[in-house]
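So, here's a batch of structures to check.
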Structure I
Amino acid sequence: MSRLILFNKPFGVLSQFTDRGSQNSPRPTLSAYIDIPGVYPAGRLDRDSEGLLLLTDDGRLQHRISDPRHKMPKTYWVQIEGLPPDTAIAKLRAGLRLKDGMTKPAKARRIPAPEGLWPRTPPIRMRKSVPDCWLELTITEGRNRQVRRMTAAIGHPTLRLIRARIGRWSLDGLDSGAWRQA
């Protein structure tokens, strides 16, 4: 029987079990949190992003979760700088032109700050003169740093990015750094 692990990846942790990029000062990896042999991440989550990362020992499931051809929806909570007008939200919903082409339309809406949100270490940079707000974005693509590039394209840089859901699996009940078997 295959295993599926839901992990709430903290900020600054690499989505891999070893750090091959930095011999002088190793960065935190999944091995500091998960000691289960034979499971591997199904997809990636940038070091400076937080939230749901799925790990499995089933290659077919791993492929189905991570391959964009399967269009598994991924939902993100995005704290952005500034207060976007409705026209900016409409651009996210319609699809945006990025350097690597048009994005597919996203589900996008403003949300209140997510309840029960853990503090980020280190905290995000806040400016007293610039307000911020939260968006919920659901995409079916997985381009490199796509959500960050999308919010930048509408003029509202991402301050904090948390993946809340992949397909039917969600962060519900998982503290930062915690995992559970699905």
Structure II
Amino acid sequence: MSLNLEQKKAVVTEVSVAIKGAEAAVVAEYRGLTVAQMTALRAEARKAGVYIRVVKNTLVRRALADTPFACLDSHLKGPLAFAASSDPVAVAKVLSEFARANDKLVIKVGAMDGALMTGEQLQALALLPSREVLLATLMRTMQAPVAQFVRTLNEVPARFVRTLAAVRDKAQ
């Protein structure tokens, strides 16, 4: 079913809006996946806040023109699903986890900050912890010296109180 000009413009606009706030974009070949599998992939992507859509390559090329993701242009060949997210780890995680369970989904290439990323680089990105976990680790690391300092300061009067209690017990 072909799209008329207005529908094509709407699709290009939709993809342009989706990539406007995106940090990373990934292109994956979905040849051989069933409708149920694609629906499951879309549901997982929606949960993670990842935009995913099967779009004609020419329309994606138009949407990616003059963006940091224009480097994907030469890799848009064949039946491809286009995914983008403001969280680079989320888009890589969703697609790589699904590809692990369904060997028919092949992650072709991705882009982040105007640079191409291979499938192996995207797999490595998917292994990173989520943004929330990284922020929690950073906060714990920043808080550790302060907490240790407070425990050290608290130890001086606590030791004094224990010493007085020991002297009192010995005197009785």
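Could you tell me which structure in I, II was used to calculate distance in nm of label points 7 Å out along Cα→Cβ at positions 5 and 37 as 1.4? Kindly include the intermediate steps, with their values, before the conclusion.
Numbers: I: 1.4; II: 3.9.
That value comes from structure I.
Compare distance in nm of label points 7 Å out along Cα→Cβ at positions 29 and 157 across structures I, II and report the one with the greatest value. Before the final figure, lay out the partial values.
Numbers: I: 3.1; II: 7.0.
Across I, II, distance in nm of label points 7 Å out along Cα→Cβ at positions 29 and 157 peaks for II.
Thinking of I, II, which structure, once Kirkwood radius over Cα pairs in Å is computed, gives back 19.1?
Of the options listed, only II reproduces it.
Quick check on the output: 1.0 is distance in nm of label points 7 Å out along Cα→Cβ at positions 93 and 109, derived from one of I, II. Which one produced it? If you can, show how the numbers build up before the last one.
Details: I: 1.0; II: 2.7.
Going through each structure in turn, the value belongs to I.
For which of the structures I, II does the calculation of helix-only ellipticity at 222 nm (-39500 (n - 2.57) for each DSSP H run of 4 or more, over all residues; to 500) return -4000?
On the way: I: -4000; II: -19500.
The read-out was computed on structure I.
Compute distance in nm of label points 7 Å out along Cα→Cβ at positions 61 and 77 for each of I, II and report the one that scores greatest. It would help to have the intermediate numbers written out before the result.
Working: I: 2.6; II: 1.2.
Going through I, II one by one, distance in nm of label points 7 Å out along Cα→Cβ at positions 61 and 77 peaks for structure I.
If distance in nm of label points 7 Å out along Cα→Cβ at positions 13 and 85 is computed to be 4.1, which of I, II is the source? Before the final figure, lay out each step's value.
Values: I: 4.1; II: 2.8.
The read-out comes from structure I.
If relative contact order in percent (Cα under 8 Å, 6 or more apart) is computed to be 27, which of I, II is the source?
On the way: I: 32; II: 27.
Going label by label, the one that fits is II.
Bear in mind these aren't lab numbers, they're just calculated from the coordinates by the rules spelled out. If you're wondering where the values come from, they're calculated on a predicted model, not measured in any experiment. Cβ atoms are built from the backbone, for glycine too; each structure is taken alone.
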